[in-house]
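Each structure below appears as structure tokens.
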Structure 1
Amino acid sequence: MMSAELAYTSATELVGLYRAKRLSPVEVTQAVLARIARLNPKFNAFCLVDEAGALAAAQSSEARWMKGAPLGALDGVPASIKDLILARAWPTLRGSKTVDPQGPWPDDAPATARLRESGAVLLGKTCTPEFGWKGVTDSPLTGVTRNPWNTARTPGGSSGGASAQVAAGMGPLALGTDGGGSIRIPCSFAGISGIKPSFGRVPAWPLSPFGTVAHLGPMARTAADCALMLNVLSRPDVRDWTALPYAGIDWTQALGDGVRGMRIAYSPRLGYVKQVHAEVAARVADAAKLLAELGAVVEEVDPGFADCSDIFRVHWTSGAYNLLRKMPKEKFDLLDPGLQQACASGSQHTLAQYLDAVNARGALGELMKRFHQSYDLLLTPATSIPAFATGVLAPEGTEGGEDWTWWTPFSFPFNLTQQPAMSVPCGFTADGLPVGLQLVGPMHREDVVLRAAHAYQQATDYHLRQPAL
């Protein structure tokens with residue numbers, strides 16, 4: 001296979017080729033590393049690349065495959081770790097000049113450990129905005145990360161390094177985090193697939209300072225690869241006391257069951273979103289129509305909750321305050337000014353205001369549980385707009401300042417409710433920018449979300465298209 005072909009071969013296909021002894025993990029890793037060396041200076045997806053470690057892991061994987069004894073479902077598949085997540089012997093700097101790179105760094109986070117135990121080839125760390133605080137990816141430490149579809153545009157955030165990596169063929173799998181859309185926003189902007197699983201499905205340690213809105217999940221080009229990766233990431237870890245009981249589910253098993261008879265609520269604006277880009281709205285409407293043609297029962301209906309951005313902001317900015325309230329002033333002064341402002345906002349909430357937001361969040365979760373008694377899925381845009389210019393929090397000429405929630409109104413509600421939600425590519429704008437479709441499932445039903453996403457991808461080719469690099 002040619003190097004470019006290897007770069008865009010899915011994890012599912014790679015494992016099959018390894019099993020058939022038609023391809024070696026060493027060949028794939030060498031091709032991916034060469035591509036990173038060539039393209040990363042352009043896109044700034046990786047803030048750390050461990051070539052020696054990746055090649056050593058690939059050689060060990062090759063030996064296992066030759067013996068027919070792989071370690072697990074991802075043996076020999078290249079993957080990255082977002083730089084908010086611990087990885088043994090690698091600095092986890094979180095996009096911040098306030099973190100000491102000397103460490104020490106003795107621990108793998110649970111998700112990193114599961115990937116390593118499965119034999120995945122860990123490539124390095126991907127860029128994040130400082131402490132993952134916003135929906136675009138630039139930081140005082142690592143600079144600006146760029147979108148492979150248009151380098152003048154952001155790949156979204158906060159898992160923007162991960163989305164740029166996968167979109168540019170610099171490795172098929174990426175581990176991301178999502179506290180308000182940070183998997184789904186960059187997947188939408190960069191034209192890849194990613195799922196925020198139910199809270200607790202993927203064990204976390206240490207727990208996020210942003211609290212129980214924060215999830216970890218897989219990012220890849222296809223829903224099938226996300227399912228394969230979720231099989232590994234969802235395995236148990238005793239360090240996370242909030243984790244769900246391990247269910248041992250094979251998330252790939254029901255992928256081929258299709259959507260015939262599935263009850264899908266299509267909500268183009270959630271009933272209250274004022275600004276949705278016309279081409280985004282059109283592509284998502286087309287996707288809803290296609291799912292109906294595939295046999296789903298699609299009804300245009302809103303879930304019935306009001307704008308919950310104020311509820312989210314209380315949780316998110318309180319998390320920022322929790323993160324930074326003990327930081328010495330000399331370090332605090334080094335932070336992204338927008339993060340400083342978020343911390344200041346969080347410091348102003350009274351206990352009563354915070355508890356009111358907690359109660360409102362609970363009511364929202366109950367409403368969505370009732371909603372899913374009637375509907376298997378909720379379908380919305382993943383973001384209200386396509387990717388915009390780098391270096392800003394919102395497109396020029398719009399209001400919002402340091403608040404990025406106005407253009408992400410479809411993602412953060414489902415961090416509040418903790419439901420599984422996924423973004424898959426559903427087309428492009430006239431100027432070639434990807435558009436994302438969001439599928440939201442009932443709590444603990446990642447299988448329904450992945451099954452519908454896979455059915456959609458079997459009927460379309462948007463997830464297979466590659467940017468002209």
Structure 2
Amino acid sequence: MRILYLDLDALNPTHLGCYGYHRNTSPTIDKIASEGVRFNQVYTTDAPCLPSRTAFYSGQFGIHSGVVGHGGTASERRNNGSERGFADQLARQGLAGSLQRQGFKTSMISPFGQRHAAWHFYAGFNEIFNTGKNGAESAEEVTPVVEKWLADNASDDNWYLHINYWDIHTPYRAPESYGEPFADDPLPEWLTEDLLEAHKKLVGPHTAQDIMMWNDRVNPRYPRHPGRLDNMKDLRRMIDGYDTAIRYVDDQIAVIMKVLEEKGVLDDTAIVISADHGENMGELGIYGEHGTADQATCHIPLIIKWPDGQSGVVDEGLHYNIDMAPTLADLLGGERQDLWDGESFAQTVTAGKDSGRSELILSQCAHVCQRAVRFDHWMYIRTYHDGYRLYPKEMLFDLDADPRELNDVASGHPDVCREAVYRLSNWHDDMMATMPRPYDNDPLWTVMQEGGPMHTWGALEDYVERLKVTDRAESATLLWEKFKDDYRHP
């Protein structure tokens with residue numbers, strides 16, 4: 001068996017043709033989806049990048065692994081304590097380690113471990129090809145490395161190859177020579193001029209006046225990525241930049257598929273396409289960021305084309321990214337590992353049977369501290385630290401009626417909010433009861449005690465001054481009064 005895992009950083013599935021997008025961003029991905037299983041409701045347990053990829057390869061919720069943020073104590077994976085043997089548990093039981101023990105050659109083409117000093121990311125891999133620019137590399141630098149690896153290894157049996165493409169992550173970097181493939185296509189209908197005007201009044205990183213996180217400074221190296229959205233022309237530049245990046249990466253996937261075909265192994269290779277997290281492209285008034293525990297950030301694509309598996313199937317069950325480890329074990333005849341929190345959905349891949357969960361609990365502690373509950377048609381979000389966005393303590397969105405999270409209906413549905421809190425509390429009890437020894441703390445509260453999410457450290461004072469000079473003085477006062485006493489100074 002050969003397994004190719006395509007990790008497309010920051011890919012919002014609603015911007016793919018196979019997920020219903022009106023632009024032709026993903027013809028290669030769409031074809032693969034038509035030949036396999038497209039999962040419509042898959043979410044990362046923990047966002048964004050470091051927590052998500054840790055969850056994926058460990059098979060653990062962040063509350064168990066300890067990795068829920070991008071800085072501070074809660075960005076380091078917990079060790080095994082006094083029970084650690086010659087090797088740690090992740091090396092033996094993580095997704096890659098379990099494949100290795102089944103006889104797979106495990107290879108990775110990614111700089112991610114160095115980007116976040118996440119050395120545990122490499123556990124269980126026979127070889128790692130660090131493309132060298134900490135995520136700043138473009139696809140034209142990554143694809144030749146992939147082609148060389150496939151030239152040397154594609155015809156072998158029993159390999160697992162992880163490929164990381166970064167172009168869909170900000171800043172949008174498709175070469176200018178690639179042109180403007182969507183210049184004549186309309187923007188998504190929901191992104192209206194009235195909505196943009198409302199978004200220009202919002203505060204917080206990556207809102208319309210602060211696309212570059214805390215300011216509107218632009219980098220001339222990336223002309224597809226605006227610093228602020230003053231009008232619909234700017235908004236088009238933002239959306240076109242993101243969509244062009246997706247199409248550019250899709251072209252690279254076409255190259256990979258051609259190499260596999262030329263090697264005569266395409267039909268015998270399992271293709272898995274997913275992402276570490278999604279991307280807010282207007283949802284919650286955020287553009288080009290993955291900084292919340294909401295639908296746009298935590299909802300990820302998952303497409304699996306498995307040899308002799310289902311073809312043309314669409315699954316609507318709720319699944320986590322941590323479910324991939326036990327799923328692959330089932331598909332390959334391997335054993336479930338004690339480390340894993342996930343549940344297998346192998347029967348969906350092989351027989352098209354429903355294997356979804358009744359609810360999902362999602363976490364984000366890098367830009368905000370939030371937990372969300374995804375159940376029925378609801379997304380409930382509970383905020384502990386709002387990342388300087390002035391969110392209320394709880395928000396509720398009806399995803400059937402409002403998939404873009406435009407209308408918070410928490411005040412009108414107190415019964416649904418209570419149900420969500422009940423589900424969240426039960427999950428939390430289960431997580432604490434199964435906490436790996438010798439730990440007894442929830443890392444979300446570690447983040448809070450260490451000064452809040454890392455991406456807010458040292459930002460408040462300068463950002464408050466910026467708000468005052470960009471016609472948002474009232475919000476500046478509200479932010480300062482809310483956070484001045486526990487603000488972490490640089």
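Where a number appears in this text, it was derived from the coordinates with a stated rule and is not lab data. From a predicted model like this one, the values you see are computed outputs, not experimental measurements. Cβ atoms are built from the backbone, for glycine too; each structure is taken alone.
With relative contact order in percent (Cα under 8 Å, 6 or more apart) computed over the structures 1, 2, the top value is the one for 2, the highest of the group. The greatest value of FRET efficiency 1/(1 + (r/R0)^6) of positions 103 and 407 (r between Cβ atoms, R0 = 41 Å, to 0.05) among structures 1, 2 is that of 1.
1, 2: which one has mean count of other Cβ atoms within 10 Å over residues 79-86, as calculated, at 10.6? Source structure: 2.
Calculated for structures 1, 2, distance in nm of label points 7 Å out along Cα→Cβ at positions 127 and 215 is largest in 2.
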